[in-house]
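Just below sit the structures, each encoded as structure tokens.
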Structure P
């Protein structure tokens, strides 16, 4: 009965979303505060209905209700509880329900922000948000119903894809969706501003925290997915330029540009048209990522849908929202007045350059991802676009952007002095150059560009910290006074410094991969294999039986310079229900470096193929991503961002609101 109630709740949510779409929009058009006030209550009611539906599906998974087709296809009674729960979104239908739940959650938060957002803007925003909700609820109810019954009920489930039975996949999709869907708020605010024909610095101040929150979640989601692929797939790599990876990278790049563009708009009331366009494009790229992954166009562990009707429906959603928003932009954008002016050499000018590089980099990923699909549709020819293309097109755009980042961060607002800025960065430049020369002197092998990458990463970190130093300390000032002034800097300043330093850590980690050492071999018990300064010795292979899989675990002892430093296990698993084998890499962490062992095929003579890596400083890649997200979260705690927009005076009569 609970399953039918969940299905009914989705239908009720659809009806409420239609009300939320039509009534507030009409109220904003007629300046009727009563009709506009329908939006917040409708948004909360829609969230309640969708949350109930999601919990009903989760309950069916937890209790192994095999009368529900979705549970039968993606669960098993012997599966651990955490994977029963993550199995709710480890399939097409459940993942789309999670997508809509997060969409409604963001809408409800906007609805509760009554003192921060003008009533008219809030009504239009929630109406646009409701239109998106309507489209995806229709998609779920018509093509992807997660509550479909199976009669008679199955005695047992078919289990979840073994690659998805991992703690990383329990965390990765929700984080990614919080990022994807979070940009829908920026999109809705942009469409609301276009509908109303008004956009100013107050709008940018309102939109910026939402954009920043979505960016933080998407950063964490991409990092979690990268680390999952690193340790779960057994390839030893962290990024493969897979179309599904690119589907998340594109909105991240556009969202990063949008985040910086809103800063310029808030400071100088400039770049209005460009900022609106970026808000539209960022969420459009999120929708495109949803289409690529959920339509069956791509074959991937993330791709659940294989029904052409689903792909057609999602393509229709793309046409309506992307095409409709761009048409609205083309109609209303010329009416927007341009704001303040600034000199080309200024922090605003640097942010404009930042946007140009980010937008161009996003375009190269877009072309490299979609061109093979378009070519196959038009000609039937299949081609593969991989790392060589992206390395040749993406990196030349990103490297100068990173090099200019500390300069832009140090420039003054409105009118800057590039020579003076360079002088303030002398120390950072000098120390970075020394780091580059030291790496050249101390290392052997690897690409020549790798030491330069180390220097660039050091420059990003030191250049970011320079912002704090120059704003809090000057020659002759006591360190105690400087420290007190540094602590008094706005949290948004500290957040920017931390986030940019995180970028530097990522660059260091990526550059250090040039010194990865890989060894391949076939080992019997007692035999050794070396990689860099480390050796591993196969001790034994232990068969084990678990609830829903059996495995052969190879136990290795790890040595460095003749001394034992620990043990590591790598497994070959067979999930019995699906008959699907997987490889679980064994990882031993030493500081910021890792020893990585992956198994190949077991041989009849008892030997086993082994892939052994030494990865120096590889953890800096994901540590840097965490630092970036932390910097964004730190900025969100800034009082100026939390206030969003001035609240109306309590004594302001309703009639004045309507006449506004």
Structure Q
């Protein structure tokens, strides 16, 4: 069930799974070098950003050799071969360092007889470059299948670890020609955390959020869709999902926690928890993610405006409202660029575009000017070095950080991303201008990792000290699995507890902070701590840490058993949450007890709607919220305890 289960623990999951025929999936392998060779057509230029010279329909860019730029004049076979090389390299590269952007110039790709059927692997962004999703049509599929974790390619096939990939700004005209009977009528998007689908239209077939054609157990645990449309959606085994500001013809099935916010065609939630739907008529605060556009040979970034109480897509009737920034307004950064250079460019008023890759950051990248846009391509990753805070963002209206992953490093950081006033002695912000309700500082698809590809240590992953901040989809993950540690031996669970240090995932100190799609997992104390007033969360997904060695390690100083997955401070008078789940899997010691999944002050202004806790196979949560809600334990694995309204 849980997105972060390893191959050895996935069998503990219980979920409802759609019945379908089973097809065997084989995974081809290719070196990253061969995939990189397919990107030769991008003609990387060392001369800097800005509009570049066209050549055979391909516009020269300074984005580097991990950006594959495609145009509709290319034969489908050539496009297919290029995207396949990248997919082959990335399908099993869960903890690797390659990052990719696959960009489609406006036009149509694939034909009725020769569809383009592509798969999306780890750390891969697939995006259209038009002003509207209708400007790029894929006649075929853009898919993610279950990942088979056994050597034979047919065993332990799940989507639980299908993380870190992006699909945006295009239309899929579903065409399964040449595929087996099970796959032909659906576009499969079997994903879990840190995966976003934005500004996508799916026509002529089903959008399936699980892969029911590959061998099982077919579990999935996602996910996020925004500003998109689909005629038919099969939820299948997806345990939780947020669909925001979209249009769906129908939605079938639910497992534990399906949330719809501002979605035309969303199912009714009147009978919660049967089924477990949570439906908000409108989204309280929204801002769509910035996106690259290429029009008449000129590159630009479209930055959508913020809105309140919205419903449906931003592009159905007209162009998405917002501002357009020419690429010449950005500093286009590459891995290896110094933070000093990046900060100097930001201080001059440039925006920041991070091309695909891993950036070692030994001192903070500082975003001081209001209205600055920081946009990552292909899951660009900032890795803390020497205990740094890789990114600090000053409080200011209109600032947007999007598409960036931030990794903890081997030395302990105080935080990985700080948002708001930074005045801790030397190095404090030179000026301070607050964000606003009309133009909130926004984080979109910003992800955090503590451990996984390497040892990681931080006290806090995301700290928000500003008012009027919008967090639109984040996954804040202290790793429950990963590669071998630096000494060359695999980390055992007891070792992981004292090696990968992540005290708290998210701390919100500012007022009027809204989160749409807040996923926080496995931290060693409270996963989320909310100290600010008038906070709002639309879908919260949490897994408590898998690896406390004993009850003593998971007991508060005052004797309280365990730490709540979501804590609202005692002095907060107003707070609201819709659709929240906290899950337990104490694999080191199944007898460990947590008192409650959610802990909030008992006051009329703090209201929680549609909550659950669930046991994934080991451990106990006594109550859902405070002292309310039934116990989940080893006797009722996979059966949630629900609280419809609190208080």
Structure R
């Protein structure tokens, strides 16, 4: 038996060992192999050997002790599990002999997780399922256990992709009973009419896609001596949905309407978004109206908000309005519409062009990008793809909505803490030095600018866009990849991407909770009431849900496009380089709108020269830069991994294809 002195010495020795250890915290990152890493909070990576990796799951936050091996590489020893994000996940049901497992969809993690006998269901091999973790492996010798909580379906079932994506990202697919009961009891006639201005005589019209039913904005414009008067009427669901009510809580939980291909998930029940609050033609509806005075240079000289009741006179489509304004008018709108509406559309178009010129001069204008319409068949698979360039009417409506949101941002700026702003604060902080150096190489003046300010950020992009040189074009492509993503903020941090000092959206309250919240704030301001405090928790929660929704939409779209492209292997496409790495280039197919990868670093071949700072790749025969055109052929498609592999097409073939496409175009007039 050890003496007290011996025990004391052992205790002291243990304390000395602990005190000499270097402790750190970080997040577990899996690899396609058995080992993994812990990404430390300071940005370093510490190696986790296979035995250690068995005790954790991807995304786990852990405390580790850190040591260096003979190669001066960091190695981690797990000390404590701090937090685990892996609670629910989706995957594929697998059987191996009598044992049942799920292969979780947590790439690149590729370990099967065990289902104990008492948790097994009637699932069969290959079923797609939703699971939850019931035993974490950290304290159980690396033996995790899970249960299946939902059988999603077989991989070949119609619409399985949308159901699977909704489960993976834990998107809401059912309505709370209280919200449905409240929804059934609502009708437009119940909206309070006191203190609402009667603007039902104004010739408002909605301009949307021909398929749109949740119409949340209507527009009117007229020429004035000083320029134009622009009026935007925004649907007012807050007139009947009170803060704290079941429907308001449901809208907050959903955050926005998600347009998943073939599987739309609306923020409000469809009978509300499509009927009760939608600005349908010839129906009186409550609205919030912004009246703006626009001068001949396109500047907003004055604005005013009010709560009102309006009646949309017509539901018009983008295509029909564009044809009317461009003199084609295939649908004969000019003869079918009242003169006041035709005059309003023409005034709106002139006003929009002035606003665009004003933004080009005094703010920033994003580059036009094509939209893609994916047509689905009865099995909810993509049947065909239609590329659509934005037309005159779409740009016209966009200018009206931008102007409305600018006015809202200005008003909310005068009432701190009142509303949710849409912010974009320029470059990522860790890339500011690269921005200064790269811009300074083009002009020494650029290295002196303060890119954390809207004014200097705007100066840089405006000057670069005026220079058509190839070097400037390449720099612009780089700088656009160095910017932060937009985010929701409590204060007007500025929207650098648009060039506005304050920007707050109010134009889609049927589809976005932040807009609905801003409607509540706007009404309080108009009524002279005290503005309630807005919490960081709300903006952060909304931002997380919006991000998750975008990820879900991208995953579903890429999945369906991979299925579509698997039937077009060998086809040749013009494309644009959207990414450059040491291994190759990512290319967006111009006619399809999806990305594929060209492998350029092949085994046994000379290694390409990769410049990570300029995102360029140079081989023995070619140079590759962001946003430059290439011609590619679809090589293979991995539907399960949702990856499209491409290969470059030689210059002669590309030229022949280009000549063929040009000859196939109709003759110019």
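Since every read-out is calculated from the coordinates, none of them should be taken as a lab result. Treat the numbers as computed from the prediction; the structure is a model and nothing was measured.
Structure summary
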item: Parent structure of the calculated result -1500, given that helix-only ellipticity at 222 nm (-39500 (n - 2.57) for each DSSP H run of 4 or more, over all residues; to 500) is the read-out and P, Q, R the choices; result: Q
item: Origin of the value 33.8, where mean projected area of the Cα convex hull in nm² was derived from one of P, Q, R; result: P
